[in-house]
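Peer 1: Pasting the structures in now, so scroll down.
We did not get these values from a lab; they are worked out from the coordinates using the rules stated. All values derive from a computational prediction rather than experimental measurement.
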Structure 1
């Protein structure tokens, strides 16, 4: 790799890192906005509870607490979905970038092998075939691993949803 190619590669890497850092900042901003909404809701709930306690209205205080716990459960599920969406988006982008880089490495390796074939033709063909098969297998393994990770994440989300539903049903039966 000559100096010009290396500088172009460095600039491309810098741009990629810049774009990725902005994606991370956007994700942090989305999560921060949700946290701020949760804090505001908590403050409102605390104020309502304090007012009821000051008026010595215990029935209303109990109703507020029950309503707050139901609302908190709903908000937690919403938060979980937002976080999952943000993380899934980041994960997808990272996996796409990794796949792109693996393809570049594979292409570079194939180019190097073709060049090596011209210099040592007797064994280069066998080496080229082995390396090509290995890189193709690695690429397939990466894609399969990505698919498996997505399946596991989806299954975990479904299990969590069913657990949340069972938990809320159990609380309703207990009331």
Structure 2
């Protein structure tokens, strides 16, 4: 009986995780800004700066102040920052006012978040993306969406460049 109860509990937990990741996959970003889409498809973007990312590739950071993105329900959004590689969005960073309704709404939509003790943040993870929720100041939180396929493309492109250099010897 005890074994059956444990098996049933694990099955329910697994179904919860699958449902959570399916909803996150379906949404694939913030409002109508989707990970992997071209930056030109986002309303009113402003170029901020160019950086070299962790993978050693050049990325561009944009910001949008379009009114469609400045509220999550009644919660004020301070900033929406988009990081791109070859024009494809691979990080969406949303900075908003700290409001307990925000986390409750996200858990209602995406399922219970997991806690990452090392980075002091909550997160949801799916096959092709993850979403983190972190307090960054006393009255502000940061939501960060990361696209695994675009990051893999960056790594692959870097490997190709290294192979080209190696072949040129």
Structure 3
């Protein structure tokens, strides 16, 4: 196989992988939308229950609402934040590489036309392009992992505080 055919084969493999990544991202948005909609419906039930359980005495109702929202809704919101598509929020990569085209992860604002994209694609050094994407994705993965751990921590704190409140109420310490 000649170098020209080898280069074309490599280009086709890169395009196939990039297309697969785009298709996977589309499916991931569908799944995220399903998860968030279920979370939203669940949250509505929690919020309604919080409203029904609120004490009738006004001096306690604001504190009750605030604490309830912190304990019940904040962890749900934090898990939603993990799902948030935040590639643009991933840490920026400093690079001295001169030939970075960013042609693997296609952005509308970077390549307005197919011709612009094909020109950048033809100039791409795929070792550089893929290394950039691996590092960018790894930083995003780490950001999402930190958000997830925060969500788990908040959920754990919420469960612990709700358990303590129910335990104290059962022994007559709290009303």
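Peer 1: If helix-only ellipticity at 222 nm (-39500 (n - 2.57) for each DSSP H run of 4 or more, over all residues; to 500) computes to -25500, which of 1, 2, 3 did it come from? Write out the running numbers ahead of the final one.
Peer 2: Details: 1: -36000; 2: -11500; 3: -25500.
Comparing all candidates, it corresponds to 3.
Peer 1: Given a computed value of 19, 22, 16, 14, 12, 9, 7, 2 for P(r) over Cα pairs in 10 Å bins from 0, in percent, for residues 67-130 alone, which structure among 1, 2, 3 does it belong to? Walk me through the intermediate numbers first.
Peer 2: Details: 1: 19, 22, 16, 14, 12, 9, 7, 2; 2: 17, 44, 35, 4; 3: 17, 32, 22, 14, 12, 3.
Answer for the origin of the read-out: 1.
Peer 1: Out of 1, 2, 3, which has the highest value for Rg/Rh (Cα atoms, Kirkwood Rh)? Before the final figure, lay out each step's value.
Peer 2: On the way: 1: 1.26; 2: 1.05; 3: 1.20.
If we compare Rg/Rh (Cα atoms, Kirkwood Rh) over 1, 2, 3, the biggest value is for 1.
Peer 1: Please state which of the structures 1, 2, 3 yields 15 when relative contact order in percent (Cα under 8 Å, 6 or more apart) is computed from it. Write down the numbers at each step before the final one.
Peer 2: Details: 1: 15; 2: 21; 3: 26.
Corresponding structure: 1.
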